Structure I
Amino acid sequence: MKIHEYQAKEVLARYGVPIQAGHVAHTAEQAEAIARQLTGPVVIKAQVYVGGRGKAGGIQFGDTPQQAYAAAAHILAMHIKGLKVEKVLVVSKLDIQEEYYFGIVLDRKTQTPVVMVSHEGGIDIEEVAATTPEKIITYPIDMHWGLRPFEARDIVARAGLPHQVINKAATILTALAQAFIESDASLAEINPLALTTDGQLQAADAKLVLDDNALFRHKEYAAWAAPAESNLLEYEARQAGLTYVKLDGDVGIIGNGAGLVMATLDMVARVGGKPANFLDIGGGAKAEIMYKALTFVARDVQVRGILVNIFGGITRGEEVAQGILMAQAELLNDMPIVVRLSGTDAEQGKALLKDARLAWGKDMREAAEKIVAAVGTKR
């Protein structure tokens, strides 16, 4: 379960992580009032369940309450990666000297949480990992002991943080690890951890992703769940009985059976594409389900083309074909669709679609190659 930045900071503050003063505003008037209360320059930050807020214009500054009002009004009118901004966090602006990255993520290979610390904070950690991986110090946490203070000091020292802040930084890293473990998180990040010009360390941003399966132990956190706000398409898909997960790419994926859909995601990635979603229509799906699946995928503004990969057992090819024809009447004419259809009644389905606006793949690889090529021409 994703939670907002202000909620993540609230959790971390309970463990002693220093955070900026601030409050959440739902209107520009509230943002102005908070800025007056904070008596100084402020930062206004969109609260949505996606990254890249700064690049999208969702983080702005206000030196006066009036500027805070204008910035909040602008941000509250935005959509970021398809999500409507419903609230903003207004916090005191920091005078930052340096920025660091602190993170903890589950490593499924070693089946343990792994600490990641870098002197290069404030930017995408993936970029640092790809270009200068030596700047990221990693360390597995022994779940019997947790992250011990001497281990935290060694990690931040090896990451190259200034000697005068090593003890403070180690205390924050230890607190982050404790919060990660006790809240049953799958991801915890402070990016950036800001070193201010007066020598203080503060979490200028924070992110926590909590394990849904552990929410019965955390009633307060469970109350924070906002499925419609986290992703409207996912929420509506669940209401419609579809198994749909939003991803970050531009190739829409539809298949029958979770294993086949996951294999399709891998194949699209292998041939150079980026999947936009996971959508499993299940076994025995009728034309209405296929229609609903296509229209759901097409509603994602990031989708530039759709791959339908069906291996029919109890799912009949002619039902799939009828659903595709029903959906095409509502899809954009230039939306590329590639279909791979095998198994029960596949030939009947292909006959129904012989005049449809789509391309065929004789197997999963060819279908993936065709849709990635088609999407590439639209970028």
Structure II
Amino acid sequence: MYLAYKFRMYPDEIQKKKINSIFDGQRYAYNYYLSEIKEKGNKYANYYIQDSMNNLKKTNELVAPVRQTYINKIIFRLQDNLKKCKNSKFGFPRYKSYLERNSFTINENDYIKVNLKTRKIKLPDLGEIKIRGYRDRTSIDGMVRNATVSREKNGKYYVSVLVYLPDVKSIEPTNIVGIDLGIKMLATLSDGNIYENNRYIEKYEKRIKRCHKELSRKQKGSNNYYKCRKKLNILYTELSNARKYYLHKITKEITDNYDIITCEKLRTQEMIENTNLSKKISDVEFSEILRQLQYKSKRKGKRFYQASEYYPSSQTCSVCGHIDKKYKDLGERTYECNYCQNILDRDLNASINIMFEGLKLFMKNRYLKKAYKRI
């Protein structure tokens, strides 16, 4: 499996100039060929780009000092974006801006050295750079594959190191948990533990709105406009980091304490289309929680399952199995079974049902593995 370690990076002024020159060259090449494709059509992207690239590198001052491999990668990315947008309603990709996130990838893995004792990383053409992150680690496990240097919207520099780790053998499970994800409570576990929804968007919404209002009053292209835009980007970064920290904290605790973890498959795109709940659903980031649970379970040798999106976990009684369709309504917060008189919190009842569904999937997979061995 592959795993990425992301560090904050502190380049000196000379290193910043080198990094920014690569960003400028890549961005110019990307925007130049995108404008050519808009004028001449998609056929231009297939055969003419590679022929004209050498001429651009000779004639343009921004592209000339940049390695050919970096230019090739950004052109391949442009071609991939064109393929993705071909059948999309959004049309052509957007032009790249230096105010947005910029990045390039270094594939010379033999020359990438990470030393967490001295807190430095050595990169080709850039030399040693100070880094910060993963205070509890003294080394990186696995084989380094590449490193991606990026400058985020807030102006800070980061480096993400991709390493290859051998797959961990699954441990023999001793406990199981079902997780019901929601808006009122972010995660309700089948053993009764609850993780609250911190609603980070509500904490930052007023400040972001105020900053947007300030930006709308600035003259576009002025120094004050770019200062205000940087301030806005910093607010969005703070919001994103607060969410990430909380989600990583939750998923780490769950994958440390449980051996079989089960969630529901969620169609988040369809859920976001609901205008009444779209902001709240975007804030909790269900898909990110599921992604983290999946890769962390695999890394620790745990098992992660997802029940079908059509499984009626909220409508089914966790004691007798009776299905009551009135609990499709999210306003019903307490499950009261008409058959066995079971009374439970709606989310806890759903998480118990999801736990049983995960146990079924585990037993099914174990039976199939034994059947294949016999064959």
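The table below gives the values:
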| quantity | calculated |
| --- | --- |
| Entry that produces 6.9 once distance in nm of label points 7 Å out along Cα→Cβ at positions 130 and 338 is calculated, selected from I, II | II |
| Structure from which 1, 6, 11, 13, 13, 12, 10, 11, 9, 6, 4, 2, 1, 0 was derived, P(r) over Cα pairs in 5 Å bins from 0, in percent, for residues 122-329 alone, options I, II | I |
| helix-only ellipticity at 222 nm (-39500 (n - 2.57) for each DSSP H run of 4 or more, over all residues; to 500) from the coordinates reads -11000; which among I, II | I |
| Answer label among I, II for the case where FRET efficiency 1/(1 + (r/R0)^6) of positions 98 and 290 (r between Cβ atoms, R0 = 35 Å, to 0.05), calculated from the coordinates, equals 0.55 | II |
| Origin of the derived value 44, 27, 22 (semi-axes √(5λ) of the Cα gyration tensor in Å; candidates I, II) | II |
| Entry that produces 1.6 once distance in nm of label points 7 Å out along Cα→Cβ at positions 162 and 202 is calculated, selected from I, II | I |
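Here, each number is a calculation from the coordinates, and none is a lab measurement. None of these values were measured; they are calculated from a predicted model. Cβ atoms are built from the backbone, for glycine too; each structure is taken alone.
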